[in-house]
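Just so it is clear, none of the values below were taken in a lab; they were calculated from the coordinates. From a predicted model like this one, the values you see are computed outputs, not experimental measurements. Cβ atoms are built from the backbone, for glycine too; each structure is taken alone.
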Structure I
Amino acid sequence: MATETRKIRCITCGKEKATSKCSGCLEDFCFNHLAEHRQQLGKQFDELENKRNLFRQALSEQTTNPQNHSLIQQINKWEKDSMNKIRQTADEARELLLKHADEHINKVEIKLIKLTEKLKEIREENDFNEIDLNELKQKLEELEELSKQSNISIQQDSSSFIKKISVINFSRKYFIYINKKIDLSKRR
């Protein structure tokens, strides 16, 4: 009596044929489709190697050109933006100072013009005494003092005008935590 051999269906074509089981996916393939399956696995392996090569190249570029690292570029941008903010603020402060200084000088000049006119008038009239002379001296001294003084000053704010940048190494903190944990377990 002949024994009937039972054939298994190929996962790809669905036909009952002599098959081999793939030890990776555990699927049954006929001999034709087993070769195709191995070919597909080979392509996937090639893609994996290519991806690894590209990663190796990118890692090598980070080593040879650390200035191209995205975080270095981020720090460079922060530096440039901060310097631009400082330069812009300094320009605005200078402009404001010069504007107020001009206004102050104009006020002093107007008072000086009035004093000059009064001196001319008194000189033309030749009508003055010690009291007039002392008053005129006092007004001139006041103008001289007023020109030296200014209601303008420079004040620096102690709060940070530019956002501080920090570099944080998360993995380092993690390892410190692990080390502390290990140290605690040694003490017990």
Structure II
Amino acid sequence: MTSDELRERLAHYELTPLVRTLYRATLLDRNPLASSTRGGRWIPPGSLSVLYTSTSRDGALAEIAFRMGLSTPISRRPVKIHRLRVASNAALMLSRADLERLDVDLASFGEIDYSWTQTIGLGAFQIGASSLQVPSARWPADTLVILDETSANNTVDLLDSEVVDWFSWAMQNAPQFLQR
């Protein structure tokens, strides 16, 4: 499927308002409301400024545990979990079944080959979505990718934060992230 065909398919999905509590894990000194252009599974580096969040606390911890587990040596410094209140006027919500229909290979979804999912993310924002809700590749939760450029369509407020020993959490809940 080409990028144009993808955008045409995405245009058939409804963009809906969304208000919910979400979670984000960051390093201790990072601003939890600061979006990034570093890219990720849904956005190529340098393209758009986005904020990655999770629908569950454990989902946010799983994402940061995966990333921290890739470093050599593995850093054991604690992280912060932030609880956020998010309102998005135009959320595009995609399920696993939707991803399959959009040619995402779910068997390799957790791997670090982001080329097609990044194309989907860009396509979502090109058709007017201000956020994209998709299944997490790391945890049974969803990820909400919030587009910063449409800040008039998104509101993100920090509710609270807590320091967490991510390494202990990973040892108990996701030891596979520590076995590289």
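A few comments on the model shown:
- Comparison of I, II - label where FRET efficiency 1/(1 + (r/R0)^6) of positions 65 and 153 (r between Cβ atoms, R0 = 30 Å, to 0.05) is highest: II
- Label whose coordinates, when helix-only ellipticity at 222 nm (-39500 (n - 2.57) for each DSSP H run of 4 or more, over all residues; to 500) is calculated, return -24500 (choices I, II): I
- Test item: semi-axes √(5λ) of the Cα gyration tensor in Å calculated as 26, 19, 13, pick one of I, II: II
- Computed 33 for relative contact order in percent (Cα under 8 Å, 6 or more apart) - originating structure among I, II: II
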